[in-house]
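Okay, got some structures for you below.
What follows draws every value from the coordinates through simple rules; no lab data is involved. From a predicted model like this one, the values you see are computed outputs, not experimental measurements. Cβ atoms are built from the backbone, for glycine too; each structure is taken alone.
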Structure 1
Amino acid sequence: MTAIYCTALGCKLNQAEVEALQRRAASRGWTLASSPAEANWALVNTCAVTHTAEQKSRQAIRRLQRLNPAIRIALTGCYATLSPDVLQGLPGVELVLDNAGKASALDAIARYAAPVLAPASAPRLTAHTRALVKIQDGCDNRCSYCTVCLARGPQRSTAPEKVLAEVRERLAEGYREVVLTGVHIGAYGRDAQPGDADGWSLARLVNHLLKKTDGARLRLSSIEPWDVTDELLALWPNPRLCRHLHVPIQSGSDAVLARMQRHYTASYLREMAARIRLLVPGMALTSDLICGFPGESEADHQATLELISGTELARVHVFTYSARPGTPAARMPESVPEPVAQARSQELIALGRQFSEHFTESLVGQMAEVLFESRTPALTGDFWSGLTDNYVRVYTTSDVPLRNVTAQVRCEDIQQGRLMGVLL
């Protein structure tokens, strides 16, 4: 009997791939274990975006082996692609498969263990209320700090009919929101080797999905600044398209952006943010920032602070620069001392926290559609929480279960940092 425990580290794309592998495992008749203790195999989709991500991947592998010393571990993902020799020696690791071999991971495991008969009905594969749908893989950008192009290969799009079929499958399972994910979703249709998606764009795909499906919300994952086109922004009058764009800015200094090989300027970013505010009121614009990049001066850091202060971001994720072997940035001189990088990181995090609080406060007194996820035991009473379309968590009381229910809520006030609402 094959009982498999699946987990992913890092990005939403990794999670989407694991969920797809879980569905295939269930169709084979394998048992989907809810904990390592119940499994004889574990499949881990690893991450290598930073040295911290690699460390967390190793820790997750060792934790699986501690929780179940008999478990056999199969590894895939970016860390398994870039550093297979490092992972092969860890306790319990039987298989190390690169990203190209990820789709056949279950076949590789099956050569070690025979499946059982298929269950009468497929189990719900995730505790989430949002389904992750992978629409593309790979990246043709060459950002100087990033190994994704090495680990994932060139840009390639999933055929639009396959995307639509998967979205319909997830909606039929009862999901109320679908998140389109990938490495560089804004490049959808711009494949290095044009294929089934040739002639398509992200905007065209989103419009196609909105027209061919009903009811559920559609959300985009991370999108590069140069892919925020007027064609895409013109789709937002549709209330099913969530008002949330996560756009990696990385820096507000033109000099640093040039060394990063990010082909835009701070002025371009300001104009992009202003265009979004004008065309899509209420849009939550969130971003990633890298601090401590080689050669970053105090003036460069101040330029980043100035830029993000003027763009009214709803949330900021801050990463301290991590040198990735094989990248141009790893060979750059003028490394920023760790204490300086950490101090700048903390300053950016503090400013980002102010942005988040301000955006949340702006919703007080407004009506919002909330997709509820779970009961909140930390609060006294029957409190449930969920996300607005612009990605703010709202808490409300209810004497009936609200999991996976979309409902209108009037946002009332802020209590202990939480946005409280009343069901209508």
Structure 2
Amino acid sequence: MNFLESIRVSLRALRANKLRSALTMLGIIIGVAAVIAMVGIGNGATASITSQIQGMGSNLLTISPGQSNNGGVSGGAGSSNSLTMDDVDKIKIGTSIKAVAPVASSNAQVVLGSGNTSTSINGTTEGYEVIKNVTMARGRYLTKEDVSSNARVAVVGPTVVENLLGSANADIIGQKIKINNVPFQVIGVTTATGSTGFQSSDDMITAPITTVQARLIGKKTVRSILVSASSEELMQTAQDEITATLRKAHKIQAGKDNNFRVQNQADMLATMQNVTQTLTMLLGGIAGISLLVGGIGIMNIMLVSVTERTREIGIRKAIGAKGMDILLQFLIEAVVLSILGGGIGIALGYGGSSLAGKALTLNTSISMSSVLMAFGFSAAIGIIFGVFPARKAAAMDPIDALRYE
């Protein structure tokens, strides 16, 4: 019997037991769909985090306080108050450093007339506009004079305008808003950008850091210092210069640990990508376990099928069918079940990934390599778990098979 005839006989056998064939494929369908969906969600999460970190600023270096240590108990990263405006003044703009901006932040209640909203307040300087690539929809951004004069002025995001006045396009320039009962005059509205980083820049108010420290926070330390390197090639040079400058300013002796951290944007990006890729592999691996379960299901059903069709096998062998013909027939049945299940699983995986992306507001991405991997794995499952039942069928003695009741 040739190969095409073996396929025809195998398909006829599967059609004769449609429900059982469908239930057998179910494990493969669920496994492949889960793998495809998990990989798609993982790729979407990686792309989203990459976009967010890149949107935090160009060639960005972030300086943050180190750990606090009280009575031998270490606090978390950033828990100390080791950064001040004096540190900002010591970081000089030069060949490797394009802009510097301190950040002191707080959450506050903002009121304008009958409008009321809670949002984040960022105290910073004019350098923030350069580092974060801020563009203005109308009005102006902070100036050096605003910072030096402790001006009570504010730049607001479009979401803040909408929350206070009911429309992001409402005229708010020149109006007085109260931030924790302290009046600030609105001088500008930023262009809507969506989420950039770990907070939405649209739902944020920016004011001179000197004013925020004196009027809203009550302390002179800064949460972080943002530095934009002149180019990507000079990021390491800028990082080394900043480290040397702050160690000297903080009088840290040689061999002692820094009481601050300088994080490179590229390092942050690589770390987050590694984390999301590891999680994607973990989720895909967990989903892949169901493929193994599906393979065991195929082997189980094929063994049952061999037992049920013992007399058929005996008759076929008696009229001249070889052991290889019998093996090929049952192996083809197992592979067909796996491939059909894999194809349906891929389609369901695409759909599931798309629905999950909409629910999580992620742009999910399914690579062709993951599809080929899942499809190839499902075919391999059929071969691996179909070999044993097929060999059992091929090894039957035709006389014993004919006697089987």
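Given structures 1, 2, which gives the highest value for distance in nm of label points 7 Å out along Cα→Cβ at positions 21 and 333?
The structure with the largest value is 1.
Assuming 0.35 is FRET efficiency 1/(1 + (r/R0)^6) of positions 237 and 349 (r between Cβ atoms, R0 = 41 Å, to 0.05) as calculated from a single structure, say which of 1, 2 it is.
It traces back to 2.
From which structure (1, 2) was mean projected area of the Cα convex hull in nm², for residues 157-292 alone calculated, if the value obtained is 9.0?
1
State the single structure among 1, 2 that was used to calculate distance in nm of label points 7 Å out along Cα→Cβ at positions 13 and 181, giving 8.5.
Answer by label: 2.
Who wins on Kirkwood radius over Cα pairs in Å among 1, 2, i.e. which is largest?
2
Supply the structure label, taken from 1, 2, corresponding to relative contact order in percent (Cα under 8 Å, 6 or more apart) with the calculated value 29.
It was calculated from structure 2.
Thinking only about FRET efficiency 1/(1 + (r/R0)^6) of positions 149 and 173 (r between Cβ atoms, R0 = 30 Å, to 0.05), which of 1, 2 has the largest value?
Greatest value across 1, 2: structure 2.
So helix-only ellipticity at 222 nm (-39500 (n - 2.57) for each DSSP H run of 4 or more, over all residues; to 500), computed for just one structure, reads -10000; which one of 1, 2 is that?
So the calculation was done on 1.
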